Structure P
């Protein structure tokens, strides 16, 4: 976690550069690094929300500060935006934590610079949380939107549902794989404080790891129907324009395994290794059984192929003639 002195410095810098009242209901944290075009689009997207009681903190994660300032000052949200800088080495998790700690609203949402919202995302999610004090946050139906650059502009090329048919997100459903992304999740500041924020030992999957800890303690609501969040993908983009999903694919696999291994070893320290060993034995036996059935299937296919070949030789006149010719030789 960040030291108190670093947070105090960030807040003082934000207050000095962009003074605004801390009475808003939603804090929107925008992580960015050397992507002024995406940052400009993100601020325009936030400004287009039908719910306007918001504050915005832009977290410059090691990028050129002057470029960030230029975009912010030219935005219609300039009077409600602060800018803070991560302390090296920074990174996604540190940027998220710094952004949250630099704001004061009741509700929090991460709006990364390249993602987008439906105009009513905030209005609907805030209304739901206001009416559901038992829920720690709310996740929404989301679309994956692919885009590519054409003549200097990013153009949408396709969109598909992210987890089509999803009706809820809970601890059990998250054990297998992540089912939400930051742009789709509004949650209570109190939960962030209770959990201690995002795990800064991770380079990626920090959202999934955070959701696991959260849903193990609290329920989370889900808004289905019309997608209210758009997770933008650029599979062919590289460098600053790339998606972490593609640019950091190897890190995602590594950190996914690290989280699972850490939690399993923690469980073993408290409960012993009996259950994991038994589960490992079951998996070993299942693998052996699958291999045996695979070999049996291959053998059956081979026998069937031989039977078919003999039947063709026996019935087809051309093959019978070829067989006779071969015998004569």
Structure Q
């Protein structure tokens, strides 16, 4: 999700949000495959390399979906998660036992996979086979590419995938940010059940402010015509060194590391209640519990909240996921999907 290894990315300032020319109609209503009671989602990303940091203590009552990554294709379009089948099956089974949908997330891929009608159909077929093999609930696309040529045939691919998903009641979502999403057509956006806006990694000194999230959500609603209920607001469970340039995605701390550095034995851990903390002489900016609660209150009027990454949270009284569950949902627990 985050561009930790793409240090050459030029981060677009939120103050310069502008819509590009779009030749298709505004993205109105998407197919309502993903039916959630009350309409709010809590989507958490869970990665194969650090899922065990939190998996056995995960607060499933806070979640409606988990997106597991990365599920990347090879040159022939064969998908692979990075888990052995037994571990992957355990994750899926545990989620389904708790009424949570599971969607593999693709982070990279060769545009040749959707360059022609033949290659598109072949790739769509392999996605469908993978979903059926593991009893998954849909597919999430997190292709963060700034090169316009990458997107040339993307609309045709997504339209075909949406058509096949409709036949099977499968969910289709995508993660987006403003530095590349002008390459995505309105017709493409209309195919997704919901979009996860990456309202983080937006510069320094604080990469994920409340105001930044609000501006980004309003951009996708007002400039791209996506209904608010289909816009899921992304929040980070990590923070960056404020002194580093905005293209440095390596000098970061996970939320649980920031809490531990402040002293988890404290009755009221100060790091949990603020948006800055000093570790080894460096000041890190992140979202503490009050800011997370404020963002969740805002997201109640949109499509809910998306998290990068579940493995970065604590599992004690300082948990940000606990704040999300208690603030986002009136009942104090996430709603369960409605049967189609």
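Can you spot which of P, Q the value 17 was calculated from, given it is relative contact order in percent (Cα under 8 Å, 6 or more apart)? It would help to have the intermediate numbers written out before the result.
Values: P: 17; Q: 25.
Here the read-out was taken from P.
Comparing FRET efficiency 1/(1 + (r/R0)^6) of positions 165 and 301 (r between Cβ atoms, R0 = 25 Å, to 0.05) across P, Q, which structure shows the greatest value?
Q
Match the computed value -15500 of helix-only ellipticity at 222 nm (-39500 (n - 2.57) for each DSSP H run of 4 or more, over all residues; to 500) to one of the structures P, Q, and report its label.
Answer for the origin of the read-out: P.
If semi-axes √(5λ) of the Cα gyration tensor in Å, for residues 45-148 alone comes out at 26, 14, 12 when worked out from the coordinates, which of P, Q was used?
Value 26, 14, 12 for semi-axes √(5λ) of the Cα gyration tensor in Å, for residues 45-148 alone corresponds to Q out of P, Q.
Given that FRET efficiency 1/(1 + (r/R0)^6) of positions 197 and 285 (r between Cβ atoms, R0 = 41 Å, to 0.05), derived from a single structure, equals 0.50, which label among P, Q identifies that structure? Can you show the working numbers first?
Values: P: 0.50; Q: 1.00.
Considering all the candidates, the number was obtained from P.
I have -0.26, -0.68 for log10 I(q)/I(0) by the Debye sum over Cα atoms at q = 0.07, 0.11 Å⁻¹, calculated from one of the structures P, Q. Which structure is it?
Working: P: -0.39, -0.75; Q: -0.26, -0.68.
Working through the options, I get structure Q.
Every read-out reported here was derived from the displayed coordinates using simple, explicitly stated rules and does not represent laboratory data. Just so it is clear, the model here is predicted, and its values are computed rather than measured. Cβ atoms are built from the backbone, for glycine too; each structure is taken alone.
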